[in-house]
1. Out of I, II, which structure matches 2.6 when distance in nm of label points 7 Å out along Cα→Cβ at positions 40 and 72 is calculated?
2. Identify the structure, out of I, II, from whose coordinates helix-only ellipticity at 222 nm (-39500 (n - 2.57) for each DSSP H run of 4 or more, over all residues; to 500) was calculated to give -8000.
Structure I
Amino acid sequence: MPSDSTAQTAIIAGGCFWCIDAAFRDLKGVNEVVSGYAGGHVDHPTYEQVCSKQTGHAEAVKVVFDPAVLSYADLLRIFFTLHDPTTKDRQGADVGPQYRSAIFPLDEAQAETARSVIAELDAADLWPAPIVTTIEKPGTFWPAEPEHQDYFARNPWSGYCRAVVAPKVAKFRKNFASRLKSHAA
């Protein structure tokens with residue numbers, strides 16, 4: 001594991017944080033994933049407050065990663081495969097601003113990389129509609145309650161995990177098998 005001085009942090013939102021959290025935990029170069037809330041105007045929001053659609057927060061994840069193993073641009077490219085970046089405030093049956101697709105760059109270099117990756121993917125015409133992912137000021141990232149951390153691993157048999165999270169994680173593991181921590185070199 002790299003020293004703290006070499007680690008970088010990304011904050012991203014792409015629908016329910018349980019899905020994004022579960023995928024990034026498996027990725028080589030990722031040291032830590034924290035589910036939480038970003039982009040809102042209420043201090044110390046709760047899950048119930050965020051679900052009320054009144055706080056401005058998105059369900060987000062903070063990913064601490066080693067840029068020598070996983071670049072920020074590659075992290076974003078993988079992020080875009082984990083959700084539908086063409087639907088505003090919606091991922092499947094999850095609807096509301098808390099489910100928006102958003103990137104919260106922590107500096108201008110991350111903001112420029114985010115703009116470049118979005119332009120690259122839009123130009124590749126991978127989706128039937130343009131990317132609507134927003135690039136927003138991060139503000140404060142608020143960690144979610146303990147029950148939301150590593151939710152999929154702790155609740156694989158819950159209805160939502162079986163119907164929504166598991167298929168996304170399976171697709172991710174298939175598409176990025178060589179980049180998983182469990183992959184033999």
Structure II
Amino acid sequence: MTQKKEVAVFGGGCFWCTEAVFDELRGVTAVISGYAGGEVKNPTYEQVCSGRTGHAEVIRIEFDPNQIAFRDLLTVFFATHDPTTLNRQGNDVGTQYRSAILYANDEQRGEAESFIKKLEDAGTFDKPITTTLEPLTDFYKAEDYHQQYYANNPYQPYCQVMIPPKLHKLHKQFADLLKSHSKSTAN
């Protein structure tokens with residue numbers, strides 16, 4: 001049986017944080033940190049950080065929809081960052097840190113629109129959702145030192161402060177979606 005592969009691209013602030021979260025989900029075969037949604041071809045980290053390229057720090061998630069649904073990815077995305085702060089996540093400020101879903105097709109766009117409407121109708125957040133829906137045009141892989149950053153730098157101060165609370169929430173609220181859960185239930 002061949003594994004089916006789809007792609008989702010999310011911007012939820014610093015890509016070190018979002019990569020660490022989505023890397024733990026079952027059915028996710030790869031998480032790549034990068035840049036999307038801007039005008040400059042092949043931007044560098046320094047260019048994106050300037051806020052002048054229009055890009056967001058994003059992750060490209062490759063996943064098997066037979067193991068995890070796009071809707072599950074949306075659920076985790078909205079639960080592990082603040083989608084109500086415009087161009088900001090914590091101390092990271094600028095359009096490069098915007099909350100964004102860069103949809104690969106009309107089906108993803110429709111599902112994301114419906115998901116956001118349900119969150120808003122339910123009053124899930126105290127403030128309006130500012131997450132942008134943008135067509136995925138170009139994705140540029142970030143420099144190698146950004147890939148698997150948390151796994152390679154768990155003691156870096158930013159990582160120690162910002163990422164463990166997100167992972168704790170992930171483990172507490174979404175244990176059934178974790179790779180480690182599917183291993184333990186398979187025994």
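Quick note: the coordinates plus some simple rules give every number you see, no bench work behind them. Just so it is clear, the structure is predicted and the values come from calculations on it, not from any experiment. Cβ atoms are built from the backbone, for glycine too; each structure is taken alone.
1. Details: I: 2.6; II: 3.7.
Computed on structure I.
2. Numbers: I: -8000; II: -11000.
Derived from I, not from the others.
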